[in-house]
Structure 1
Amino acid sequence: MKLAVATRNPGKLREIEPIFRHTPIRLVSLADLGVEPKPEEERLEGEVSFARNALAKAQYFHDRTGLPMMGEDSGIVVDALNGEPGPRSKRYAPPEMQEEYGVDRANNLFLLRRLRDIPDGERSARFYCAVAIVLDDGSRLFSGRVDGVILREPRGEGGFGYDPLFYLPERGVTTAQLSVAEKNEVSHRGRAMRAARDWLLEILADETPGGPNQ
């Protein structure tokens, strides 16, 4: 089965690929398919929830390619900020900061600024991920989350986005200090992707001669 991934973020693709390795599901990127960027893609993450953003992306690129499509939207939810940045995680920092520092660094700096006066015991947060699969005959949503704490300065060189600030107390590291395999084991994205993968494998088994429903 060929499954296209509705993202232009290479960091996400690197994390997703090992989860589907050694299965009959072959992931292909938008770049592999030669899907050129269009300005309207920027509006695909304008919904009010992770789930609706994921579904919007999956449906849009399914319509453009005609292929089974997986859309994903994820971000960080900070309790002391009443859930910010939430679905706005990618575009949290002001545009001028993103232009000066780059998207990831600007978002991290802006989050630290917003939390500057928040005591250490009140910096709880969670990463949340929604995954949408769109097939010709319908769609399905999956989700995953992981809880942690926002540090006062970044740690680690791996991952992307807010990973250097997201501390896992039970492991004593940030998600930027985990290997790809370790991160997939515990992360919000890994949990949601494994649920989506297992559902797709059930569909493929049902469609295979001699499968469970034959």
Structure 2
Amino acid sequence: MARAVPACLRPEEPGAALKPQFCLEKLRDGAPDGTIVVSGVGQHQMWASQYWRFEEPYTWVNSGGLGTMGFAVPAAIGAKVGRPDKTVWAVDGDGCFQMTAQELVTASLEKIPVKIGILNNSYLGMVRQWQEMFYGERYSEVNLSGTLPDFVKWAESMGCVGIRVEDPQEAEAAIDKANSINDRPVVVDFRVAEDEKVFPMVPAGQSNDDIILHQSQSARREFLK
């Protein structure tokens, strides 16, 4: 079962920031039974593993600790070829997606209808999080804002359907539309909050006793002591 999600991660008001955790919940809840989930590497990989409910074996595909950015798109194509009867969702980041997105041309030509959900925060999010939390906010080569391509147009240029989601109220309809398309690949560009972090996490070189929690989880731990 997925962990209970703090209320602060559940945006309900129109215009509220689109949270990546919220997007994962909506993707999970809208997915058909037995959906295969593939991820790239980074924050989106951690959120996917935390917020999806895996109830069948062989439905979670990722590169583990190898840190293989760009893994999601080609792995999703392979999973769909191997199990054409299954829905395949790749959860990717804007950095990872750019590394292997061209493989969607193959998916389009060969009519392999994978679905790609990009958690697009305009950053190399995991690196930014480490630089912010452990390196005094000395950011280096992580801000992609203003340099990212238009992922919807890019998807369409490769023969895919492109969908953009900028508001929490748009998420469910976009996911339903993506799930209904089975004759070509679909790319959903979720424009999520840029400063969201992954929790819990353990700083490099420290023990699990030094685990860092989200503030809502920290308050609960203190209450339970």
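Here are the numbers:
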item: Origin of the value -0.51, -1.25, where log10 I(q)/I(0) by the Debye sum over Cα atoms at q = 0.15, 0.28 Å⁻¹, for residues 126-197 alone was derived from one of 1, 2; result: 1
item: Structure responsible for 3.0, with distance in nm of label points 7 Å out along Cα→Cβ at positions 70 and 118 calculated and labels 1, 2 on offer; result: 1
item: Among 1, 2, which structure scores highest (criterion: distance in nm of label points 7 Å out along Cα→Cβ at positions 22 and 150); result: 1
item: Source structure (of 1, 2) for log10 I(q)/I(0) by the Debye sum over Cα atoms at q = 0.13, 0.16, 0.18, 0.28 Å⁻¹, for residues 78-133 alone, computed value -0.42, -0.58, -0.68, -1.14; result: 2
item: Which entry (1, 2) yields the derived value 30, 17, 12 for semi-axes √(5λ) of the Cα gyration tensor in Å, for residues 54-173 alone; result: 1
item: FRET efficiency 1/(1 + (r/R0)^6) of positions 62 and 102 (r between Cβ atoms, R0 = 30 Å, to 0.05) from the coordinates reads 0.50; which among 1, 2; result: 1
item: Source structure (of 1, 2) for relative contact order in percent (Cα under 8 Å, 6 or more apart), computed value 17; result: 1
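Read-outs: derived from the displayed coordinates by stated rules, not from any lab. Predicted model, so just to flag it, every value in this text is computed and none were measured. Cβ atoms are built from the backbone, for glycine too; each structure is taken alone.
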